[in-house]
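Input: structures, listed below.
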Structure P
Amino acid sequence: MSFQSLRFLAFLTVTVLACLGAVRRSPGLAKGVLTAACFVFYLQDGGWSGLLALAAGLGVSMAALQYLMGEGPCRRTCLTLAVCWHIAVLVAFKYVGFLTGGAVSVSWAPLGLSFFTFQQLWLLKEVYTGQFHPANMEDLLLYAFFFPTVVSGPILRPGAFFPQLCGGKFLHPDGQDFAAGFYAISIGTAKKVLLADNLGAVVNNGWARMQELSAPGAWLVILGYTLQLYFDFSGYCDIAAGTARLFGLRLPINFNSPYRSLSIGEFWKRWHITLTAFLRECLYFPLGGSRKGTSQTYRNILIVFLTSGLWHGAGWTFLIWGGLHGLGQIVERVWGTGRDKLPRLLRWAVTFAFVNAAWVFFRAPSVSGALSLLRTAVTADFRLPETWMLDGVLSNETVAIQMVFPSSVQWLDGARIVLIFGTALIAALWPRNTAERMENFRPTVWRCVLLAALAAWSILSFTGVATFIYSNF
């Protein structure tokens, strides 16, 4: 069920009202209503086959937890078997084609399998190390299938999520929760529909006719995808966080203005924060982290980022993307404090340029395609971008303006580029992001009017079902 659809808004409204009504009778009943709603949400897109596949994995986790919470001698073996199960299922559905060179392939995968797998691994790890013990097994269903996060995260840390289910705020949202929820949902939807989808039109048009691109056109494609991916995924996380607040729950911050970073290391402290935390605690530290010498530290960094690349997709382009970020962090460590002496603007520019170039491999259909686009970007072909790159960009708005002002055709193309890319850059680099504003959001008349206008514009812009990029991972 797409977040940017009237069906989701109707589903969310009914679910919130049903939970608020049920909690007056019994907190347990309200929790059951929310859990049932999560299953209904998943079935809309994941179907029974996907639900049953994830339920089988959850059953393995629940069986393993019975041993992990004890003191028996089989705890380590039990953990190993459960971890192997989850990794094997992930590999079978998503990577067998890549690993066998296409000789064997699976035509489908359960919706949200990658996020589900990492959450289960994090749960097993925290219970095994004694960092967390679930109060009751019924809450595992809500943890695994909580509908705002089941498709594309963020990845929920058990020790931060489960205690909220026993807190007084759960299913007892107050006025501040509703105000913050409406704010985050409105901003997130606008990010996705008004920015990410329009930037995506430029990116898709450019990739479809890459041989015709000039250098400026290639840079529009590169920068367009950098911004598209950010507003697509951060928009999803904003909607998820706002939705959770309507039930009295707080989700972890997953983005903290990543494109303002002054280094690759800082970028990964700001981008997909929950994934970074998972890989650090469940892979980097168990590998030895930085405790076993320089060469082992560099090896561990590469393993972590290659894993991150492979988790995002089964292909060489994703591995190269992950490898580039791993090498980038190693170079920064070797450079040391000397890099910090460079001007802040220069450090930001180098970091932002590197991130842009690396995203090309993330988006490209092949390694050769990525290299071809990068070569085009550094040629001396300075022709202005072709008008066909704007096909589908603010198309409804453009038609309306042309009907009112027929003579506007000459300047509309340039205006659309400036509006979309300018707004996206300002929003991405703005000092205060959605997560920060959400924490102390206070509704005022002008804020309510602005948010209502954004929400109305976004709803009017719904055209079919546009998939969030990270739902593919």
Structure Q
Amino acid sequence: MPPSLTSLADDARIAFDNLTDRASGLLNPTIRLGVTGLSRAGKTVFISSLVHNLLNGGRLPLFEVFRSGRVSAVRLEPQPDDAIPRFQYEDHIQALAGDRIWPESTRAISELRITIDYESASGWSRMFSRGRLSIDVVDYPGEWLLDLPLLDQDFKAFSDATTALAETGIRRELSREWLAFASGIDQDAPADEMTARRLSEAFAAYLKACKADERSLSTLPPGRFLMPGDLEGSPALTFAPLPSIPDARAPKGSLRAMMERRYDAYRNIVVKPFFREHFARIDRQIVLIDALQAINRGPEAVQDLERALTDVLACFRPGQNSFFSALVGRRIDKVLVAATKADHLHHESHDRLERLTGRLVDRAIERIGMAGAGIEVMAIASVRATREATVKQDGHLLPVIVGTPIAGETINGERFDGDKKTAIFPGDLPDNPEALFQHLEANSGDLPEINVVRFRPPLLEKSDGGMKLSVPHIRLDRAMQFLLGDRLA
């Protein structure tokens, strides 16, 4: 994040927090892992599966410290930040493994500490002490991350960018009521609370319509309009961007002046504290995206996902950390962008999903002119809800996936009850992702057909002691190795 986004006081506080973290880390080595996701990408499921597999000795062949048998103990410990809600792992894993329902998404920041005792791969290091690493998992909504660019935009820049985007594609229809109302008022008339309230409600309704499942758009700041929490009804959330703002200063006491003041309050009360107290202290970061849902919803959803990724990646400063770097601001030295729900495809398409996501990330990196060092892309399934099979159709073997659709899911006119299994052909992604982007740029709308079905979590077998066995996954161990492997060497 560019230094212009923070004041000298903010920088001093960030430096102090980072120095405190570093000093604590000398006694108890710790890594802060940020986990976020865009539009139902499954960050709660990711964290729950990661922790469950670590605690229960899951199948993690690509996670070197587990494969080599160097782990002696894994345990949950009290988190260091008493003011942050705890990630309720036990409730979420009960929903997944016990009730076979997907856990509720978290709508605010939370944290969980898991500590690994291990034997160093280095004989020299083993002579002095046994290895120990605490992983502080920091879970936060992707919408909060998309708010960070607002710190570098004044109200006019924010309004111009938001209204310009609202007048494109499907957004034009969704924003009609808000823009019609906003265009019909006198911005320089005396401020009126009811007008401000109607504006903010119409704008929030537009953002919610964009996020709805049938559209699955991703670029939706300000994020707290979608998840207001205890700020609901506060002046900091009772504002909206205005179209065609003049360059002249807003008259004192005008509606425009009120909107500017409240926008600034949103940045100071909501966005800056998140950046200073949480984001600026992260060491490693995973960003989960649902690329399959975007493809299924069409060209605009894919283009909007790329736009959101551009904004997300612009927030990161991948680079090597050192003790001295804490004096000037911690750097996130590894960023993983993971396309989730790989289990909704046959394994033949997993690499294709990864290449497609990689091209999305490359295009985002190109747009903001940053280097790609420290950024990795993977296709994963935090929890594998399906298995693969083949069926014979017209004399040909067809690869399918088999799972239990959630109750109420309808496939080819059949409504499922949550108990019956079914096999579906999931569709194919193009081998060359450039073909998909050529269709996007030509606005042809000719995207691959992907059958996105909502399956229940898998039925887990129990051990002789009655304990649920580890959660099945796809490439979760590879993600762990990238994010944590070097710190457990």
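Read-outs throughout are calculated quantities, based only on the coordinates presented, and are distinct from any laboratory measurement. Quick caveat, the model's predicted, so the values are computed rather than measured. Cβ atoms are built from the backbone, for glycine too; each structure is taken alone.
Side notes on the structure shown:
- Origin of the derived value 42, 18, 14 (semi-axes √(5λ) of the Cα gyration tensor in Å, for residues 121-256 alone; candidates P, Q): Q
- Value 1.00, calculated as FRET efficiency 1/(1 + (r/R0)^6) of positions 377 and 433 (r between Cβ atoms, R0 = 30 Å, to 0.05), assigned to which of P, Q: Q
- For the set P, Q, ranking by distance in nm of label points 7 Å out along Cα→Cβ at positions 89 and 369 places Q highest.
- Which of P, Q yields -10500 [helix-only ellipticity at 222 nm (-39500 (n - 2.57) for each DSSP H run of 4 or more, over all residues; to 500), calculated]: Q
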